[in-house]
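The following blocks contain the structures, represented as structure tokens.
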Structure I
Amino acid sequence: MNLRDLRYLVALAELRHFRRAADACFVSQPTLSTQIRKIEDELGVTLVERAPRKVMLTPAGVEIAQRARVVLDEIEQIRAIARRSVDPEAGSLRLGIFPTLAPYLLPHVVPLLRQRFPRMELLLIEEKTELLLQQLQAGRIDAAVLALPLHEDQLHTELLFEEPFVLAVPSGHPLANAERLSLNDIATERLLLLDEGHCLRDQALDVCHLAGASEKDGFRATSLETLRQMVSAGVGITLLPLLAVQPPVPRSDSLRLLAFTDSRPSRQIALVWRKSAANSDFLGTVAEVLRSLPPELLEPPREGATKPRGSNLRRRKPG
């Protein structure tokens, strides 16, 4: 049994299909099937229940595949140590980021990363938080930009910045020309929110509960752009993270953006990686680069303004 065979087993455990697993490993299906049987013969145990249209791992197969993932991750860490010892800033960085931040943060930070690490290959993965955590723990990505809090003892977090929320309302809404906005002003409102699985949905619900507001029934968006368009069309109001309304995002004359003047609801964004990662020092340097956003990007709009500008944002420590 060698590392190649372990990769075949892990691919089959993840994809539950011989052909797709073979394609993922760049081998023929008979080759992959033969190597899986070789592992079974060597260990003297059945790893896979084979059916015409379905592949299931036996309990032993599940456990061995989990151990194989750990072995492969450790091998990658060994290789990473060797690469970093030659050139700490060369090689590749597999970076995950969640969908309600990726299109708004990346245009600002990718140029900074390329400037600071010109020899580094940046591989970006956009997924929901739950999937990114799974990939991080399995060693399939090196780090992820996620929203706090996280309850993962095996992960190290570096706070990058605190991103305020703004209230987006149609231009004809009673709050559109408000000079000041507090959470009490939305106590009777029903907000448009994202669908299940988005961390921003949970964050927005926390604000709603704090303000006494509620979710508008019968509508759940799958993206921030859908929320923005629905507000512009007069369907309702919503909370948007500040970076989602900053350039290069185009401005809409039918949309008004309002900053809260009391509690200033926000979300904390952090770079997260495994505590056992061999390149922790390098990832700490990456965090410093990601943290160096232009200050004006995190400045909330002035009261009644239609685009973000003006007052200062006070950062707070994660708690």
Structure II
Amino acid sequence: MMEAVAWNENDVAELTRKVGALKASMGKVIIGQESVLDSLIICLLAGGHALVEGVPGLGKTLLVKSLAQATGMHFNRVQFTPDLMPSDIVGTEILEEDHATRQRVFRFQQGPVFTQVLLADEINRAPPKTQSALLEAMQERAVTFAGQTHQLPKPFFVLATQNPIEQSGTYPLPEAQLDRFLLRIDVVYPTEDEEVRMVSATTHAGLRDAEQAMDTETLLRLQRLVRDIEIGEHLVRYATRLVRATRPSETTVAAVRKHVGWGAGPRAGQALVLASKARALMQGRLAATREDIGAMLLPVLAHRVLRNFEAEADGIAIADILQALHNEIPVA
């Protein structure tokens, strides 16, 4: 549990300036996609993990690599494939012999999960037993192997990607795994002007690396500051009411009753409040508002609320359902 910190105005001003510098540094590499950058930084400040969806070629790998460069964090990438094993991610034990004593001992060899930024590329291409290797790491920030628990570095951030248009040979993430991601971020096609700039930049000298804009100690301080952002009790209740209204058995929202098969759990309420606080800090505010909650509703709940067969058959998008919910649930 994080200890309470007494923040002074100068500290807060300097930290918020660092957030702006982080976004500016990444913006020099990532052309367009401003809302994606905002969501990614919000997720990082809130101490969560991100599930990123988008067709190939939109720069998802470059996005997370640039984040690692701009924050000075160590970065590992794992390409998830059907033959990937859990030990390929968390690590394994190897038998070593002491040349002096001839005694043989097992030593744990760390896998790529022992990093600060982990890119799980095309996570749904690996089978469930491999996907589940990340569950403990994402929730507990630790890995247990052969009865021993190994702590992961701090901060620890997982960004997993999925290709939404190619589902052949994939393994959909179970609800328990989806719930570990604070946000789902959709990477969309760039505008024409952005695409022209992208093509021009990558076919001339090429894109340069992002410049480091903060260190890990600053990032950890920012994550502590997010916890101390003010949010009124009425807004916490509003966020909780929104989450509860996604459950067909408890809601009064007709769109949810008709089109939702399974609603979000209590972790979604925690995620919604934390993400709203992080958004407030990104905008230089020390108090979250109703607008913050509304803005974070879709990225927090899009992967936690499951449509039923009728919704899929009628072509009802999850964004439409959540918009109806947002319109009908009052603050007070």
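Only the coordinates and a few stated rules stand behind these numbers; no lab work does. Please read all numbers here as calculations on a predicted model, not as lab measurements. Cβ atoms are built from the backbone, for glycine too; each structure is taken alone.
Quick notes on this one:
- Cα extents along the principal axes in Å from the coordinates reads 74, 47, 32; which among I, II: I
- Taking Rg/Rh (Cα atoms, Kirkwood Rh), for residues 36-91 alone as the criterion, the top-ranked structure out of I, II is I, with the highest value.
- Parent structure of the calculated result 5.7, given that distance in nm of label points 7 Å out along Cα→Cβ at positions 100 and 292 is the read-out and I, II the choices: II
- Source structure of the calculated read-out (semi-axes √(5λ) of the Cα gyration tensor in Å, for residues 68-139 alone, 28, 17, 10) within I, II: II.
- FRET efficiency 1/(1 + (r/R0)^6) of positions 108 and 196 (r between Cβ atoms, R0 = 41 Å, to 0.05) from the coordinates reads 0.25; which among I, II: II
- Read-out distance in nm of label points 7 Å out along Cα→Cβ at positions 12 and 252, computed value 5.0, structure in I, II: I
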